[in-house]
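Listed below are the structures to be examined.
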Structure I
Amino acid sequence: MKKRMKEEIQRRVKGEVKFDEPMSRHTSFSIGGPADCFVIPQDIEDLREILLFARERGVPLKVMGRGTNLLVRDKGIRGIVVRLGRGFEGVKFSKGFLLAGAALRLSTLIKLAASRGLGGLEFAVGIPGSLGGAIATNAGAEALSISQRLESIRMISRGGKIKDLEARDLNFGYRQCLLKGNGIILDAGLRLEHMEEEEILRRMNAFLEKREKTQPLGTANAGCIFKNPDPETPAGLLIEKMGLKGKRIGGALVSRIHANFILNLGRAKAEDVLTLMGVIKEEVKRKTGMDLEPEIEIWGEE
């Protein structure tokens, strides 16, 4: 990125701005080359400034959540990467309804709701990432998803215009949302259920215990790598049947706990993960005829 562009960004943005920032510092995979420019806007006006700058200068711009379902290639990302900061983490409660900022961690939101006697999000306990990211990918577990609790969102377009949308306008599907790539979620309204905090915590613990037994929590990974081909055919089971649990390429390993997780053993490169994904896809296709589609996002220069 040219010096004059760097100077202009620093002049226009009040929030944090870094250049040639390693994306390995910002993804749960702990993998990824440098982004030309990494911006954490302070507020909506800050965000609008960087969006308008990118549009005016023709600079590519990507927006990330907490980087929990993201693989960044080793050569990094050309252009600007935006991650919403603390100015987008607020939450307000009102009679079974809450309004929360898109950058708020999902785990924090669930605990705050529980403390107010509001349940309905227990299924999401243990799902990492932010509320905005969860909505953009329609995150969920066991046939439950965030879209079932969503009432509305406020978003900003790439041109800086703010718009309110109802949940029905977003055309949710399996791990997807119509909005993806077309705008940035600023905050969201969720409708929850009144229940005793003790019951909410009981449900949370039940979901978390199951996750701890079936998923490699506490390791460097990006969650489920592939989408399930259909509700009756979990990708993890397909991969396990191929005998690929424990398959390793470089620093990337197919989890022995859940075959749809790839772990970074410490020094994995994106190329290791991509090669391993290719082996998995090829083996599943050869033996079952099924095409596995990535559930994670893959960014960066090839």
Structure II
Amino acid sequence: MQTVNTLRMLRTALAQLRVENATIALVPTMGALHEGHLTLVRRARSEADHVVASIFVNPKQFGPNEDLDAYPRRLAADAAMLEAEGVAVLWAPDAAAMYPDGFATNVSVAGVSDGLCGAARPGHFDGVATVVLKLFNQVAPDMAFFGEKDFQQLAVIRAMARDLDLTRPHVDAIIGVPTVREADGLAMSSRNRYLSPEQRAAAAVLPRAMQTAAAAIAGGTGAAEAMGALETELIAAGFTSIDYATLADAASLAPLEVLGAAPARLLVAARIGGTRLIDNIAINPAA
């Protein structure tokens, strides 16, 4: 595996991969890798000739009071994990390489980025869209892989790719990969390490409460009633607040009052101690 940290080095490495129409898959990450990230890499390896992974802790997607400085950085350990999974190139720029002096461009995707985490974290999805567009332009992959745990992020990236005509060689396929979960159902996340043992045990209530709410909605219960019961269960378990608990259309992320004929998603963001956890699950259309 080649590790590169300048755009010139990246382009040289990519030129070496692009022989005989070889396909390249991109797996963007912010590091602090876990099994969820490695699942993306394995899926990418199964569908492309070469995998390029990126590690970049993107300052533009962190708000003023968020955990940019505290976000775990362990490049050497992450690189070893990626090399063991057969990644061809690790693109690991620093902030100066990604955002050089005078950088003045912002990418904003209206609609899908407005509510949910977009409302709770103003400017977050502008930062996501900006850095992902740069990664697409830098790597020019044939496909890119993202986890469904960050479902709104995936929707924003898909909308951006559609609106900006990011077709071959700039990401012909944006592929969402199902959420990887711990044995007790909690979605894998780098932020799980912030939880105390007591908070970690309580956090397992989140996926269970979501499954209960999803079953109720699928059985005809209105979203408001099901979400109210979910929020009550989370607070009783030790969660300190709920940013949102919403039933939404899976494509537009518009909120729904009841389950209809189109695919829907149940999305939750809740805080336990100082840690904000997000999760989502699909709900099949009503019969």
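Values quoted throughout were computed directly from the atomic coordinates according to the rules given, and no laboratory measurement underlies them. Since the structure is predicted, the reported quantities are computational estimates derived from the model, not experimental observations. Cβ atoms are built from the backbone, for glycine too; each structure is taken alone.
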Inset, instruction - Work out which structure the value 0.75 belongs to, where FRET efficiency 1/(1 + (r/R0)^6) of positions 45 and 165 (r between Cβ atoms, R0 = 25 Å, to 0.05) was derived from one of I, II. - result: I
Inset, instruction - Out of I, II, choose the structure whose coordinates give FRET efficiency 1/(1 + (r/R0)^6) of positions 61 and 141 (r between Cβ atoms, R0 = 35 Å, to 0.05) equal to 0.65 when calculated. - result: I
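Which structure, out of I, II, was helix-only ellipticity at 222 nm (-39500 (n - 2.57) for each DSSP H run of 4 or more, over all residues; to 500) derived from, given a value of -8500?
Going through each structure in turn, the value belongs to I.
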